[in-house]
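Enquirer: Input: structures, listed below.
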Structure P
Amino acid sequence: MILVLQMIDVNYRVGGIKMKRKHFLLIAVIALTGLILLNSSCVKEEFDTPPVYTSTTSWEKTLTIQQLKALYTGSADLVSNLAPSDYWKKIYDEGSNDSIMAIIIDGYVLSSDSAGNFYETVTIADETGGIDLKINGSDLYATYGLKPGKRVLVRVDNLVLDNYNGMYQVGLGYYDGGVLKVTGIDPSKLSSSVRVTGEKIALQPEKITIPTLNTGLVQKFVKLDSVQFWNPAVTYSIPGENTNRIIVDKDGNQIILRNSGYAKFANSKLPEGSGSITGILSIYGGTYQFLIRDTSDVDFNQPRFGSQIPEKNTTIEQLKLFYDGSKLYQIPYNLVIEAVVTANDESGNLYKQLFLEDETGAIEFKVDVTGLYADFPVGTKIRISCKDLYMGEYGGVLQLGGDYNGSIGRLSSTEFYKRVYAISTDNPVNVTETTIAEISDELIGKVITLSGVQFADSELGKTYAESSSTTNRILEDDLGNTVLVRTSNYANFANVELPSGKGKLTAVLSKYNSDYQLYIRKVGEVRLIEPRTVKNFLLNQDFSSMPENQDINSDGWKSIAVEGSKNWYVKSYYGNYYARMSAYQSGDASNVVWLVSPKVTIPSGVDTYLKFNTEYGYWAGATLEAYISMDYDGTNPQTATWTKLDAQIAKEADGQWNWVNSGNINLKEFAGDVYIGFKYTGSNSLTTTFDVDNVMIYSLQ
């Protein structure tokens, strides 16, 4: 090899200090076969990316990884900006004549992307700690020799330092919305920042235990002994999706094993035994995670430890019978149920809850665990040791879970993994075919399918959920029966526009107070693909066009006080307008007040329906009734003939401020001109508040 060198003086100005150092400038190089040079700018290589291999290097460590991390001030910044002037002076004073003026760390590679579980990331560590080096490339272990145990030096002064949810990282900087962030170093720039020497050591993991985990161990090469997978019946990962698997020790302490859905071992089944696992300790937002390089890091060659899976000795139906009706009931008996998971949190529409069903019934199980679908896909059969768990009602529905300040809440993750056992997967899930009208409490917690349904006209053009909150949408059938479809704004289909057609919808049935609610498991189970039923509206009043807090006398509607001084008026709540009547503080011995619709012509021989919503507040004995008249003259209701309608109107048992659907009332027998009247009867002492909304008369096309 022939080298032509020229010594030059180079002036530096760093941290406000002017410095001079002699450097050798490489003028010409002739390389022998097999030798890879550090500077390839003058040589045509057979690859696009400049190599970073070298058996020797003039680079010298100028600080430890711990010292580098100590420069972090709370937001991403160039390391050269973070280092103070006296820091640069120290580097200059301690540097050798042939070293570059730079901030350099020196460590050994801990990770490997050979199995695809690490992506564009190399974890390196020295005697003081570890850090992630971000590189915008794949096969880093082969292309650049970044293999476990290899010594690597990284020039970091021209890189950006950041802390991402507890993980320190260096890489190229970029701006996202004005915020400096870290991305991978471009391979074409790698040689200016990274040197991989020919040195290699045998990495020795630090033995740790789950209870003693601390942030000082993060990004280090560690080993856990006497552990096993909580559920060995599954694979390392769901294909194409990063997946958490639970590792437990003999005391039930847990840590997440985080696996890439693109790892080469993603589809491999977890080992059933116990033993040791080696890898890199990570953290995300306070939650510790374990990362393996490949399956050789998992050495579970011992029998499983822990108690045997208990035998089933009761059913969900029998379990519910033990509930004593108290606010929170702790189960004192050794009861074990076996059930199939019918719904989980895979779509994000459910959160920290599983719905379970056996041959006798269903129940909602509240647990303080996220990502449940990974270990409990729909169709997983589990057993639950229920002793010391809790039952209680939320919104009138009995649930299984833990104690939350004296009410039913989520069972802790520790107790959950101690008491729940996965038995088998791919079990059939029972789906009940029913109608909206047939929905009952016996179906709560079960998966049901409704046919011939569509979203109400008022919902068309909207998405499943508003961006800021969980949202109710109205689902209806041709008879006007309705049920709520409740969707979390965190569901992966929250921003999808509601389908406009009619058809089938499958979901889990729940209930809150008097309102039945449907939770869609996945948007593919909404199959509204047939032409929708179109309503021909003869009357459609939601009171939104009327002036608020004024007696009603517009759009053909009239409030008529037959007795007393009070009248119907328009009120609103969070943008919803409705008609309201209350005799509160009327001072009247009697309040009889009619709210009468405009004239409506009912066609002959055609099924024509009336429906409306009512709610009450502050129950105090007043009544509300719905009537129809064919001879009302538009003036005095007392001179007309009124027929009482068989409508569902809010009653005390429904609970206050809960809207009640009247049901579909067929007006076919009243062909001709009619008026609808809502009659409020109360007094200064009978003062219940009643609200009326969404009064509709329509036929179907």
Structure Q
Amino acid sequence: MHLSTPLSEALSTKREYIAALREMELITVEDLLLYFPRTYEDLSVVKPLHEVKQGEIVTLKGCLHGIKRLPTKRKGFSLIKALFYDAVGNQAEVVWFNQPYLLRTLPMETEVTLAGKVEYKYGRFTIQSPEVELSKAVQVHTAGMVPVYPQHDVITSKWLREKINPLLYLAKEFEEFLPEEIVKEEKLAPKSEAVREIHFPTSQKTLERARDRLAYEELFLLQLRAVKTKAEWKKSRPEWGAIEMISMNVDLVKQFFSTLPFVPTGAQKVAIFEILRDMEQPYPMMRLLEGDVGSGKTLVAVMAILHAVKQGYQVAVMAPTSVLAQQHLISVRKFMDIFGKKYPSEKPITVELLTGSLKTGEKKKVQNAIANGQIDIIIGTHALVQEAVKFYKLGLVVIDEQHRFGVKQRELLVRQGSPHVLTMTATPIPRTLAIVAYGDQDLSVLNEMPPGRQPIETKIVPPEHRQTVYRFAEEKIKQGQQVYVICPLIDESDVLEFKSVKAEYQKLKVLFKDFSVEMLHGKLKPEEKEQIMRDFKGKKIDLLISTSVIEVGIDVPNATIMLIEGADRFGLSQLHQFRGRVGRGSEKSYCFLYTDSDSQATFTRLKAMVDHSDGFKLAEIDMKLRGPGEVYGIRQSGLPDLKIASLSNGVLVSRIRKAAEHLVEISPDLKEYPSLLSILGEKEG
């Protein structure tokens, strides 16, 4: 038998268990051995019954006597009872529910090790459904650090322990793929030892050593792949598409700043410098610009756009939807028009829109103008840089709200000559997490807000004050302002008692009968969603009820009230994103958090929204409370689904990053490390 042996051959078990393992993506022995425990029960200390505390989970040694089966009032159900005596004669009653096979299998009148929760009632000890093993046998359920695994409907922790333990001798087949110098320098355990100890640790110390090794390995592979991808992107520019260095023009920066009615923040100035320095290099930029809602990302991007255009290059700006593309068109044109009036040039800067909603004739006309170099700045959706669109001289691509690039997207950019790429996000991501999740990009952070932006007043609303808030919202609508209502569900849920968009729409249509009320959710067609957002932006809708699909970045300055139903169902980062939809105009804005929960933990978490307006601070609080996967959504964000490693150790993450960079520096193709290259290939595949 080997690590590659299918579990259908390696295990003696029923077909339904093999099918369940397949659902859990456990196909081979290797997959099973890399299915790590989520926690452990420390049953290493054996106690006599008289030393046990009420409700304590303990390990006991002794003998079972007098097993019997007792019927219950419930048809088809029975109890199995026995008496347990420890080494000094203490007695406990042991009970199992509806497990008649135990009459045949439990060892009587011979020494056993028993593990379970001990209760003391009415002057006697009772233990319900404990694990029992012969003391002479290998103990996987009742002694030492007992692993507890993530479970499946069919597959239990006990079943996994029984199947994994006999296969652990195959851990010796795990190849050591980490470079020898890293293993020595970091004092890491060998891979084979780490796998054995993570399942059945011989002590707390060996468990920590195993965890350290496997955590390092996880983060190292992520960082190495990111660093390698970054290095390959820098070398990706084809000879035919050689973009000359776009030099930093200090006079142009001063001219642009002089057209602004305010002074850019220090963070904006730093980000502009970092981006323009990247664009001076002989290789393409790949940089992520992250900043809270309203921190001024557009201004930073426009400075980079202006530099590229003034040196003869085209720029593509891509947004997630055509509504946001239209918004970018308006803001970029405004910046360019103001600059052009103060510093006129022979050839005015042209800004055009290219989206799927354009008629075929118009689309063809814009595409021809792009190919002939007649358009300087082209704004569209994420599909803009595709094979059908030919650019005359593309120098910079700015992408809003798309954090990650797949292989295909990179290939499309290479075909366009590997231009500089600047991605932007309004999701505040703590730096340590960003290094891991988006390590193939350099990072610029806008952590300052421009002066003069009004704070949004945030309040937690208990059920009894709901009507007061509705009347307040009604008054604001009468003054010409608009309202968002966010709900966690589309349809009514029988299981979870929180608001649905459809139910809330029916209710608020009656409550706000004198106003225009509309709903928005993910089941609507894209064109329907976009039309509703256009109508809301155009003040045709007074009150918009929506799920979390509400557009990130949509600018509706007239919207001043955000009501969030079931606020306890959302994470802090998501609540902060919703809150950022208001407070974009001159009027004071409000965010009301509705919750029916009376839990202190819920109140403490929502109170953070009342106390903090800084998205980065809220993201850090949220990560501590729920973990990065829950905060950002593994699939949506492309965040790594880590089994062992924690992203809270910033020092370790930075150290691993440096080790990965050093390795790629001395061996860019990693051919000197074939085992490592093989593992990277498997992970990518």
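Please treat every number below as a calculation from the coordinates, not as lab data. Since this is a predicted model, take the numbers as computed values, not measurements. Cβ atoms are built from the backbone, for glycine too; each structure is taken alone.
Enquirer: Please state which of the structures P, Q yields 19.6, 58 when Rg and Dmax of the Cα atoms in Å, for residues 444-667 alone is computed from it.
Expert: Details: P: 19.6, 58; Q: 19.8, 70.
Corresponding structure: P.
Enquirer: The value 12 for relative contact order in percent (Cα under 8 Å, 6 or more apart) was derived from one model only; which of P, Q is it? Mind dumping the intermediate values first?
Expert: Working: P: 7; Q: 12.
Going through each structure in turn, the value belongs to Q.
Enquirer: Given a computed value of 5.2 for distance in nm of label points 7 Å out along Cα→Cβ at positions 252 and 476, which structure among P, Q does it belong to?
Expert: Values: P: 5.2; Q: 4.2.
It must be structure P, since only it matches.
Enquirer: Right, something else. Please state which of the structures P, Q yields -1500 when helix-only ellipticity at 222 nm (-39500 (n - 2.57) for each DSSP H run of 4 or more, over all residues; to 500) is computed from it. Kindly include the intermediate steps, with their values, before the conclusion.
Expert: Details: P: -1500; Q: -11500.
Computed on structure P.
Enquirer: Of structures P, Q, which gives 31 when percent of Cα pairs over 40 Å apart, for residues 236-603 alone is computed from the coordinates? Mind showing how you got there, number by number?
Expert: Values: P: 31; Q: 19.
The read-out comes from structure P.
Enquirer: Next question. By the measure Cα Rg over 2.2 N^0.38 Å, tell me the structure among P, Q with the highest figure. Working shown, then result.
Expert: On the way: P: 1.34; Q: 1.18.
Largest calculated value belongs to P.
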